[in-house]
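S.K.: Below you'll find the structures, each written out as structure tokens.
Throughout, read-outs are computed from the coordinates displayed, never taken from laboratory work. Everything numeric here is computed off the predicted structure, so don't read it as measured data.
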Structure 1
Amino acid sequence: MKRILYVFLLFTVLSLPVFSQVQENPSGSNQDEHIITAISVTGLKKTKPYVIEKLLQKYIGRVVEDIDINDVYATIKDINILEPLSVEITGNETSDGKTLVITVHEKWTIFPIPFFFINSSSWMVGGALIDTNAFGIMDLINLGGGYGSDSWTANLMYIRSPKAVGDFGFMFMGMFTDQETEKTEQTGEDVLQRFSSLNISPGGSVSYLATELINISFHFSYQYIMLTEKDNQINAPLNDIHAFGLSPRIGLRKTSWDGYLVSEKSASLGFNYRFVIGVDDTQSVAFNAVYNHPIIPGFLVTTKAGVLYSSPTSSPFFESTLGSTVNILSSKYSVLNYMAASVGLEKYLFKFSFGTVSIAAAYQLAYSDGNVLHNQFDHGPVATLQMYFSKLAIPGIGLGAAYNVDKNNFQFAANIGMAF
């Protein structure tokens with residue numbers, strides 16, 4: 001489908017010149033005493049100093065007056081393995097210029113971690129042996145697995161993210177899943193399709209940090225799905241499949257810190273092409289955006305949007321869920337195309353030594369279209385209570401509830417150690 005590829009290429013071409021203008025030294029000042037010439041980070045234990053200095057090199061050469069201390073806090077928090085304790089700018093004792101002095105607390109990054117997730121339609125428990133700061137260079141290693149209401153899974157992952165502008169990164173992963181796939185309408189009550197399968201999915205990616213804001217990546221994957229016998233199948237696929245996926249992606253992201261909560265502004269566009277043996281190839285383009293901004297410190301406006309457009313397919317394996325954009329729909333509801341948006345508020349409540357607690361509310365809207373259900377519209381409110389860990393480099397604890405006004409359906413969800 002050429003129009004899908006054209007949309008991806010147009011977004012990429014238009015975005016690069018706009019977002020490639022990173023802050024350098026706007027004033028062109030030659031007065032060295034007003035310029036950051038060195039960075040000092042104290043409190044590191046496992047992390048190699050040169051890795052953090054590389055991540056912070058964007059502040060070298062910047063005029064002191066142009067540096068917002070809260071931006072430095074946001075940069076440190078975005079690293080995820082460090083909790084910033086203080087940020088100062090001091091005189092440089094050995095030469096002209098200023099030193100950016102940062103004191104941090106290293107989070108606990110290597111541990112066996114249990115996780116738990118439950119919502120109105122499914123549940124899963126499991127664990128992982130994870131290191132989010134492998135070898136002290138902030139690589140991520142994850143070996144884990146879980147057992148749930150409809151599946152059990154095992155996975156292995158290694159990620160090296162780009163550390164500075166001009167760096168390349170890579171990711172390799174493998175996953176095995178024994179799953180009963182159940183697809184439903186929006187409330188999760190009426191089953192439209194049910195089948196059981198074994199899924200083997202190795203894959204990887206290469207990424208490149210083009211500017212402070214722009215990350216370009218190319219993903220590749222192989223997927224083998226073997227159908228297994230089950231007495232209660234409904235509209236099950238007829239054949240096993242082998243699929244090879246290729247997916248270029250461009251992402252734009254910036255974070256900020258208001259003294260209480262981290263806010264994010266991001267957008268991403270990805271194109272996916274699957275070469276499928278035995279059925280028609282599939283294509284899709286997906287766009288996602290997040291815009292969070294503080295009204296006052298500790299009180300954010302939160303917005304997010306998502307769009308998915310897919311080519312028609314005869315295979316039921318490649319429909320997609322609406323993911324984190326929409327919480328008012330069952331996690332077992334999947335579609336070929338959708339448009340979704342969410343607008344809300346998040347308020348900081350309190351902080352203690354182990355983390356920060358906030359409460360959020362939003363109103364969500366979603367239009368979806370699939371092979372079975374066509375032109376569906378849903379809307380409703382969502383409320384969440386979330387704790388962000390300050391001493392563990394993992395997602396925190398969350399509780400949430402959602403009400404689909406159009407379908408008169410209430411849902412809830414809870415998580416420990418997983419992204420909400």
Structure 2
Amino acid sequence: MRIALCTDFFYPELGGVQDSVALLAKTLGARGHQVMIYAPRAAARDYAVANSPNKELDLGSNVKICRLFSVSVPSDTGQSRFVVPTFTRWREFRVFQPDVIHTNTFFGIGLEAMWARKKLKVPLVGTNHFAVGEYAVAISKRLNPKIFSKWALKAVVWYYNHCDFLSAPSRSVIEEMQSWGLRIRSDVVSNPIDTEVFHPPDGEKDILKKKLGFSGSTFIYAGKFSPEKYVDVLVRALPMVAREVPDVQFMLAGHGSEKAHLENIARELGVSKHLRFMGTLSKPDLAEAYRAADIFSSASTSETQSLVLLQAYACGLPAVAVRWRAFKEYVPADCGFLAEPYKSDDIASKLVRLLRDRSLREQMGTRARDFALAFSADSVAVRWETIYRSASEEVKRA
């Protein structure tokens with residue numbers, strides 16, 4: 001098939017949508033499909049922020065990337081771009097002649113995808129990767145959050161109702177959209193993870209700990225440092241954990257607008273020596289960091305699945321997360337613990353329990369690895385092939 005993947009967020013910007021689209025494209029290409037990714041054109045500084053070489057991703061000979069003119073917009077990553085929709089770019093889609101268009105976002109490129117579907121009369125399938133309500137509240141600092149959230153949800157549902165099929169990586173996203181008027185066919189489809197890059201340490205954990213300077217009691221977070229991720233809740237848990245586990249270390253991989261704030265909190269609480277920022281890591285380096293760590297932790301309330309959680313699982317780490325949205329679906333009792341949102345003391349108690357109990361930690365880590373295998377890139381690509389063909393057949397019959 002000829003598959004157009006559309007996203008307003010893509011490499012070199014940091015994020016789960018970016019990783020998901022790139023890996024799905026690579027896997028579909030390896031399975032013999034022709035794939036074109038439509039994404040914003042990045043600037044040199046965007047690559048520098050991500051500590052990435054200023055060149056295009058190599059996703060295989062069957063995958064090409066079409067970069068559309070974009071402008072920089074403020075964001076927590078400092079890398080976000082916006083493609084101003086002109087509703088003329090459907091001609092670029094026509095050159096590629098897609099059998100199906102898969103839209104992963106609902107901004108400028110998403111609108112271009114919707115218009116291309118109308119002009120080219122091909123199926124449009126969509127994925128909503130976002131917890132729209134939480135993100136809307138987080139960005140509406142100068143507006144009424146409830147009103148802004150309401151209208152954001154209505155707009156997103158309006159957009160996806162133009163698709164032939166909608167997926168989301170967790171049930172909570174679909175149920176929220178259905179409550180706001182989603183009427184098209186929908187189902188949960190996981191984001192893919194690269195189980196070749198992310199795999200257990202195979203007996204090398206102590207060697208990796210020494211190489212990376214990790215202590216014997218290390219928990220790790222990876223992703224953006226932005227308000228809706230509530231990384232500060234994890235930092236505030238550190239004093240309580242350190243009292244019970246004196247050698248504890250909290251490693252943070254990523255970047256974002258909240259970094260200075262997190263550093264200030266650590267200084268005020270006197271736990272700076274237990275905190276280390278690793279910067280933005282390549283996938284192999286992140287996998288290595290996971291294999292050297294003991295627990296993955298996140299206090300985010302905006303996760304629709306959390307690729308970093310599944311990547312950590314694939315490396316054999318149990319999780320301590322919060323009882324909210326997708327974490328309720330993706331942190332089963334045998335893979336980790338769920339704490340109450342925003343409660344640093346509850347998170348701390350769970351971290352302490354796992355850090356002290358190596359047997360339980362290893363048992364949960366093994367279960368987590370098995371859980372993650374269901375979301376391998378090939379498994380997810382097979383699911384999408386079925387969806388694409390079904391959507392194409394429906395359009396032909398219409």
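S.K.: Given a computed value of 12 for relative contact order in percent (Cα under 8 Å, 6 or more apart), which structure among 1, 2 does it belong to? Can you show the working numbers first?
M.R.: Details: 1: 12; 2: 16.
Value 12 for relative contact order in percent (Cα under 8 Å, 6 or more apart) corresponds to 1 out of 1, 2.
S.K.: Of the structures labelled 1, 2, one was used to calculate helix-only ellipticity at 222 nm (-39500 (n - 2.57) for each DSSP H run of 4 or more, over all residues; to 500), giving -13500. Name it.
M.R.: Of the options listed, only 2 reproduces it.
S.K.: Rank structures 1, 2 by Kirkwood radius over Cα pairs in Å and report only the one at the top, that is, the highest. It would help to have the intermediate numbers written out before the result.
M.R.: Details: 1: 23.5; 2: 21.6.
The maximum falls on structure 1.
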